Every structure is written in structure tokens, then in C-alpha cells.
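Chemist: So, here's a batch of structures to check.
Just so it is clear, none of the values below were taken in a lab; they were calculated from the coordinates. Fair warning: this is a prediction, and the values are worked out from it, not measured in the lab. Cβ atoms are built from the backbone, for glycine too; each structure is taken alone.
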Structure I
Amino acid sequence: MNSFLKLIRLPNLIIIALTQYVMRYFIIQPLLGINGIKLQLADLNFALLVLATVFMAAAGYIINDYFDTKADRLNKREVIVGRKITRRIALFLQQIIAAISILLAGYVSYKVGHWQFVLIFFMAGGLLWFYSTSYKYYFLLGSFLIALVVAAIPFIVVIYEIPPLNKVYADVLMKSKTNFNYLLYWVGAFSFFSFFSVLIAQFIRDLTSIKGDREIYRRSLPIVIGLKWSKVVIILLILFLSVSVFGVWYQFLNAPMDKITPWYFGGLIVLPLLFLAYQVYKFEEGDKLRLGLYLMRFAILTGISYAFVVNYIVNKL
């Protein structure tokens with residue numbers, strides 16, 4: 001059981017589930033509450049949607065490890081598939097878990113009146129499969145696809161919430177000539193942050209996987225453009241993300257009564273990112289860069305956790 005939990009990256013799955021719950025109850029719900037509007041997607045259906053997302057992510061982790069055993073051995077990472085879990089069982093588990101994910105997503109899609117939403121999960125499953133088998137070997141393609149899939153995790157919440165809202169509050173929307181697009185903007189900001197954070201994390205992982213990637217002929221960033229220029233690209237992306245965080249605050253969140261956000265962004269997101277940039281600058285081939293990966297994960301978690309600050313500010317208002 002312990003090997004299986006490692007294979008599906010249980011801590012990451014917990015973060016995915018918490019992210020979706022945080023988006024719904026600490027961003028969407030308080031924003032709707034300003035106008036006296038309530039969530040309309042049933043709690044049970046939302047729980048099934050979260051399970052569908054978690055199951056699809058678990059299937060993605062399994063199939064990636066299934067095809068990545070050689071590189072993991074060369075990069076001295078723990079190898080589970082083929083050693084602790086047979087390849088046949090791993091593939092069987094991946095197919096079952098992916099199928100359950102699609103069935104759950106299909107049910108929730110039907111309940112919100114948009115069965116076609118299940119195609120999101122079909123596409124995610126296909127992307128994760130082809131990423132593991134071929135896409136990750138192409139220059140930049142694999143990293144961008146993984147970042148895109150992760151960015152969709154918070155966005156799925158609002159996509160499934162808006163249709164029932166539109167149905168229940170159709171008359172109100174027509175009279176006031178408004179819509180719920182503002183929810184897309186808010187959650188989209190978190191998706192934007194997730195996309196670039198994961199992209200940076202993918203490139204950092206490439207720095208620590210050069211030996212294995214050479215052996216399997218993967219055209220990762222440092223192999224194609226070299227270690228020096230890869231570090232430059234990563235540092236520029238870190239600086240871009242840091243500037244974007246403060247840009248969002250200055251342009252959209254700079255309210256006189258909000259004294260928390262600038263300190264939160266500066267101390268818990270930007271400062272770790274800048275220290276990460278320094279770690280990347282010092283990196284030499286063969287280093288583990290474990291502290292850098294921890295800093296990136298911390299920045300991602302604090303970025304998502306800003307939803308609690310939003311909830312506090314909205315309730316205060």
C-alpha cells in the first residue's frame with residue numbers, strides 16, 4: 001500500500017483536492033455572497049468532481065512512472081514500477097483509475113446540463129498519456145502541457161459552477177444585464193499563477209535530470225539550449241512571475257482597507273521566488289537543488305492559499 005501511495009503521489013493529490021475546495025468555498029462562494037447569491041452545484045456533485053480530478057491526476061502519475069523507469073534509475077530517483085509494483089498491475093491500475101475519473105466527470109457534467117464538459121477529462125487523460133509516451137521528449141512541449149493541465153485544476157471548479165448559477169439566476173441576470181464572468185477572472189488569476197509556477201518547476205526538474213534525459217534522448221531545456229541559458233530562462237520566468245504578482249495587486253487589488261495583500265505577496269510569494277532565483281543562479285550540473293524545489297512548492301502553496309486572504313477581506317467588507 002505504501003508503494004502505491006508513493007506511486008500516485010498522495011501529498012500532491014491532497015493539494016489538488018484542497019485547491020479545488022479552496023477555490024469554491026473561499027473565492028467563489030464569498031464573491032457570490034456579496035450580491036446575495038448562493039452556490040448551486042450540489043455539494044455531493046462537487047465532491048464527485050474533485051474525486052474525478054484527483055483520480056485523473058493519479059492515473060497521470062502512474063503512467064508517467066510506467067514509461068519513465070529508465071530515466072528515474074539514471075537520475076537516482078526511487079523506482080516503483082517494475083520493482084515494487086509490476087508493470088502489468090501498474091498499467092491495469094492506471095486504466096481503471098482513469099476510467100473511474102471519466103465516469104464521475106460524465107455524471108457531474110450531466111447533472112449541470114453540459115455533458116460535453118466530460119471532454120475536458122478525456123482530453124486531460126489523453127494529454128497525460130501522450131505526454132508520458134512521446135510529448136515530454138519534444139522541446140518545451142511536455143513542460144507546457146503539464147503546466148496547462150495543472151492550471152486547469154482551479155478553473156474546472158468555476159466552469160462547472162457557472163451553468164447551474166445561470167439557470168437559477170437567469171431572470172436576475174437579464175434584469176441587471178450582468179453575468180458571472182467575474183468569477184472566471186478571479187479563478188483565472190490563480191490558474192495563471194499555477195501555470196507559470198508549474199512551468200518553472202518543470203524546468204528546474206529538467207536541470208536535475210540532465211543525465212537521465214540524455215540517455216533517453218529527451219530534448220529538455222538544458223539539453224537543447226545548454227545549462228547556462230536554461231538558468232537564464234528560469235530566472236527570467238521567476239522574475240516575470242514575481243512582477244506579475246505585484247502587478248495584479250497594484251492594478252486590481254490595491255484597496256485602501258487591504259493592508260494584508262502587499263505583505264503577503266512580498267513575504268510569502270515573491271521573497272521565496274527571489275531566493276529560488278539565487279539557487280538557480282548557483283546551480284551546477286549534478287546538484288540536487290532540493291531547496292529550490294521546496295521553495296517552488298512553498299510559493300505555489302502560498303499562492304493558492306491567498307484565497308483565504310480574499311475570503312477574509314470580502315467578509316470584512
Structure II
Amino acid sequence: MTAAPRLPLCADVSRALNEDPIGTAPHWQEVTVLELDVPMWARVRDVANWTPGQGEVFERLRGKVEVSGAGFGLLMSAPQTQGQPLRVRHYALGAGGYVRRDYQSELPQSEWARGLRDTLLEPENLRGWQEEAVPDGPDLHVCTHGTVDAACGRYGVPVFQGLGAAGLRVWRTGHFGGHRFAATAAELPSGLLWAHLTPELAVRLARRAVAPTAVARHLRGFAGLPPLAQVLDRELLLRHGWAWLTAQRQATISGDDVTLTYTWNGESGAVRARVEHDLLRVPGSSHKPEWSEVKQYRVTWC
């Protein structure tokens with residue numbers, strides 16, 4: 001029997017097509033990071049074998065999203081030392097990104113659903129956790145989940161290693177979407193998601209040692225805004241520089257028309273633009289032959 005030909009890595013195809021990743025960041029009002037050993041990641045993703053209690057937590061989370069329209073992020077990051085009790089980091093959207101709070105428990109990691117319940121559904125329960133001091137500086141969550149897509153293992157692991165070698169706080173993180181953008185990273189508390197990183201570029205980005213204009217086509221977007229508003233937000237980042245990330249931003253969308261309101265440096269304002277798109281065909285993964293159309297956005301100023 002002849003083996004099926006190996007497919008190219010989806011991230012290689014995306015780069016070859018010069019895909020612009022803007023507008024592909026998820027839209028999160030809150031983010032919970034569960035510190036879980038890598039073998040536990042597969043158990044969290046194994047929906048068929050969830051306990052009734054774990055399934056109930058996700059049913060309640062789905063209901064919360066349907067009622068409020070507020071999305072949430074779930075990241076799984078490997079702790080610095082394996083076998084530790086369950087620890088969670090919770091980020092809530094605020095001015096200039098997200099506000100981080102850290103909680104330690106005595107629970108085994110198999111109780112991961114309680115971390116989601118207590119941070120996202122019943123925050124009053126956090127009184128039973130030990131709150132810890134939050135360190136300064138960014139957290140870089142790099143997807144290294146090669147069992148989900150080979151591109152994340154091929155490109156994510158070197159970026160994870162490079163950031164660590166540079167002394168930056170980096171987390172080996174499970175799949176959070178967008179493997180064709182490997183190496184992809186979620187940067188918190190800024191809420192920026194990045195695409196097609198190399199170890200050198202990731203370090204420069206973390207240190208803000210490169211101008212936004214030079215990395216515009218590596219930005220997937222600011223997770224605090226919906227996709228069309230992420231496109232307009234990038235234009236303002238390019239115009240104002242990294243200082244723009246301290247602004248509190250909100251958006252309203254009507255069709256292709258986006259109004260982004262902000263409070264920045266003590267002043268409030270609004271920017272309006274039309275965000276239109278073309279279509280580009282890209283592979284869905286490195287393991288399946290199917291391709292699909294994705295949007296490539298452009299801004300027309302009103």
C-alpha cells in the first residue's frame with residue numbers, strides 16, 4: 001500500500017501566501033489560565049470522558065456567553081514544576097488590556113473544572129483560594145501543541161525556548177486556535193495575539209524593541225475587541241505606537257462600519273472607518289487536505 005503524501009505544514013502555506021492574520025484573534029472579556037501538566041491537556045480536551053460536573057461547567061459557560069455575548073478564553077499552560085496543585089491565573093478586561101489575578105489551591109490538577117467555575121462563574125468561591133502577588137511584565141503563552149497540529153510543535157517549541165533563554169516569562173501552552181499562524185502566541189495582559197513568530201522576533205516584541213509598523217502583519221489582533229474592530233485598532237497602533245496599548249478601547253459595529261471609542265491620556269474620542277475584505281483560500285490544518293476561504297481585511301477611512 002502506498003502511503004499518502006505528507007501535507008505541507010499549514011503555517012508554511014500561510015506564510016507563502018502572505019496571509020494577513022489581522023482580525024483572527026478571539027474576542028475575550030475574561031481569560032482563565034489553568035496551570036496543568038502537559039499530559040492533563042489531553043484529558044481536558046477529551047470531551048467524551050468528562051465527568052458530569054465538568055460537563056455542567058461548560059454548559060453554564062455556554063449559557064453565560066449566549067446571555068451576555070461576552071466570550072472567554074481558556075488557556076492551558078504547563079507549570080514550571082510538574083505535579084503541583086492546581087493554580088489559576090485570571091485576566092479580566094480593563095483599561096489598557098487585562099487585569100491579572102493569581103490563585104493557588106491545594107486541589108489536584110484533575111479538579112481543573114473548579115478553576116473555571118470559580119473564576120468565570122462563581123467568583124465568590126475564590127475566597128477559598130490563596131491569592132498570590134502578581135509579577136510585573138508580560139506573560140507570553142506560546143502554543144507548542146504539536147499533537148493538535150505539527151506546525152505548532154515545529155515552530156512553537158523554538159519560540160518558547162528562545163523566550164525562556166532571553167529571561168522572559170513564557171508558558172508552554174495548549175492549542176488556542178490558529179495553528180496556521182505558528183508560531184502563534186497570546187500575550188497578556190496586553191491581550192495581543194501574534195502570528196508567524198520566530199525566536200528572535202518574539203523576544204523583540206516582548207521587549208517592544210521593534211516598531212509596530214515593522215510587525216503589523218504578525219498581529220492577529222487585540223482580544224478585547226471583536227474581529228472587525230481589531231482591524232481598525234491595528235491602524236491606530238501603527239499611527240500612535242506602542243503607547244496606544246494603554247488606551248481603553250470599545251467598539252460598536254454596524255455591517256462593515258466600525259466605531260472605536262477610546263479613553264487615552266485623560267481624553268476620550270471616537271474613530272470611524274469601514275472595514276471591508278477580500279477572500280483568500282488557505283489550508284485548515286497540517287493534517288487534512290481541505291482548504292477554506294478566509295477574510296483579508298482592509299480599512300477605508302470615513
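Chemist: To test your reading of the models, identify which of I, II gives 4.0 for distance in nm of label points 7 Å out along Cα→Cβ at positions 170 and 202 when calculated.
Modeler: Computing distance in nm of label points 7 Å out along Cα→Cβ at positions 170 and 202 on every structure in I, II gives 4.0 only for I.
Chemist: If log10 I(q)/I(0) by the Debye sum over Cα atoms at q = 0.08 Å⁻¹ computes to -0.40, which of I, II did it come from?
Modeler: I
Chemist: Identify which of structures I, II gives the largest calculated value of FRET efficiency 1/(1 + (r/R0)^6) of positions 98 and 242 (r between Cβ atoms, R0 = 35 Å, to 0.05).
Modeler: If we compare FRET efficiency 1/(1 + (r/R0)^6) of positions 98 and 242 (r between Cβ atoms, R0 = 35 Å, to 0.05) over I, II, the biggest value is for II.
Chemist: Output the label of whichever structure in I, II has the greatest value of FRET efficiency 1/(1 + (r/R0)^6) of positions 18 and 122 (r between Cβ atoms, R0 = 30 Å, to 0.05).
Modeler: I
Chemist: If mean count of other Cβ atoms within 10 Å over residues 178-185 computes to 13.6, which of I, II did it come from?
Modeler: I
Chemist: Name the one structure among I, II that helix-only ellipticity at 222 nm (-39500 (n - 2.57) for each DSSP H run of 4 or more, over all residues; to 500) of -24000 was derived from.
Modeler: I
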